[in-house]
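Dropping the structures in below, format is structure tokens.
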Structure I
Amino acid sequence: MIKPDAWIFELGNKGGIKPFIEEHVNPASYDVTLGDHWICPTREPEEFKADRITLFPGEVVLATTREYVQMPRDVCADLKLKSSLGRLWLNHSMSGWIDCNFQGEITLELQNLGPHPRELVTGMRIAQIVFMQMEREPLVAYGESGKGNYQGQRGATRAWSNEFFPIKK
């Protein structure tokens, strides 16, 4: 079941979203904003902090949310790009799943699929989180018993391993 705005207000006011901005609550989601940490494999330096970045056609960047979320043990979430940005050919191209019990800033994988350079600015609304109630708590939640390589992450975070998708030499 998808959590409504009243539940999101409660989560935010109890510290589950920091910073929490009431105006970012939607009927069934919460808008998150861009942070200032970027990882772009076509740039030098590849990893940097900046208030803005121009994303060129075809270019990808790992970005981060400004918000630090603390998921309840019995709630998971899906991160969706703001639809207006998708209509301008920005794509959140890979993972958007947020496990129950996850704590941290959320890494975004952004790609410019359009024909024009576009500027991404720290603080802009970039995506929304849709929270979902689990049927019951898991036996082992994210961050417990060695599960959860990204627990507590801050800033854009690279993959913890190349093992699943090795570099071909």
Structure II
Amino acid sequence: MRNYNFRRVTHDDLLQLRGWLEMPHVKVWWGNAERQIALIKQDMESQKIDMHVVELVGQPFAYIHNHDAHVFPMPEYSDLPRSTRVIDTFVGDANYLGQGHAAGYIDAYLRDLRLHYPMVAVSANTTDTRTLGIYTQAGFRKRRLASTRDGKLVQVMTHL
């Protein structure tokens, strides 16, 4: 098992996050980098989301965040219990793709979250088989298909 470190996102991380969000393997699912950076800045001020940079041996390579399932209008999570946390993540540094890091750091992150919350949820685009496989490796199980507020179909998965 690898020793991943999760440190809170700071304003000093925004340039690196923007670079990662502009990478083709991230941009395809996360969309416009400038819009995402604006949302991250906004969330840093409101503290509705716990945002972290993932590091391995001091090298930052991924981003992960978690929030209450009901803090934002996200209909795909409307049936989940009030104490449920939602995570979302991406591997930013392409050199870390395909080596099992995503499932590894998600599993490590969940170990801490599950000490405090009875359920953690994720959703992925139904055509994103890579992400669905990673979440399955990390212990998530399919719950249901659901539509997002913009009409996209996602697979909602939970970790109990």
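Just so you know, all these numbers are worked out from the coordinates, no wet-lab data involved. In this text the structure is predicted, and so the values were computed from the model without any measurement. Cβ atoms are built from the backbone, for glycine too; each structure is taken alone.
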Comparing I, II on Cα Rg over 2.2 N^0.38 Å, the highest sits with I
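For structures I, II, calculate mean count of other Cβ atoms within 10 Å over residues 26-33 and state which one comes out highest. Spell out each step's value before the answer.
Values: I: 17.9; II: 14.4.
Max of mean count of other Cβ atoms within 10 Å over residues 26-33: I.
In terms of distance in nm of label points 7 Å out along Cα→Cβ at positions 90 and 138, which of structures I, II is highest? Walk me through the intermediate numbers first.
Numbers: I: 2.9; II: 1.5.
Once distance in nm of label points 7 Å out along Cα→Cβ at positions 90 and 138 is worked out for each structure, I has the highest.
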Where is distance in nm of label points 7 Å out along Cα→Cβ at positions 82 and 130 largest, in which of I, II? II
If distance in nm of label points 7 Å out along Cα→Cβ at positions 10 and 106 is computed to be 2.0, which of I, II is the source? I
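Suppose you compute distance in nm of label points 7 Å out along Cα→Cβ at positions 2 and 122 for every structure in I, II: which one lands on 3.2? Present the calculation step by step, with values, prior to reporting the outcome.
Values: I: 3.2; II: 1.4.
Going through each structure in turn, the value belongs to I.
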Ranked by relative contact order in percent (Cα under 8 Å, 6 or more apart), the structure on top of I, II with the greatest value is I
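Match the computed value -2000 of helix-only ellipticity at 222 nm (-39500 (n - 2.57) for each DSSP H run of 4 or more, over all residues; to 500) to one of the structures I, II, and report its label. If you can, show how the numbers build up before the last one.
On the way: I: -2000; II: -10000.
It traces back to I.
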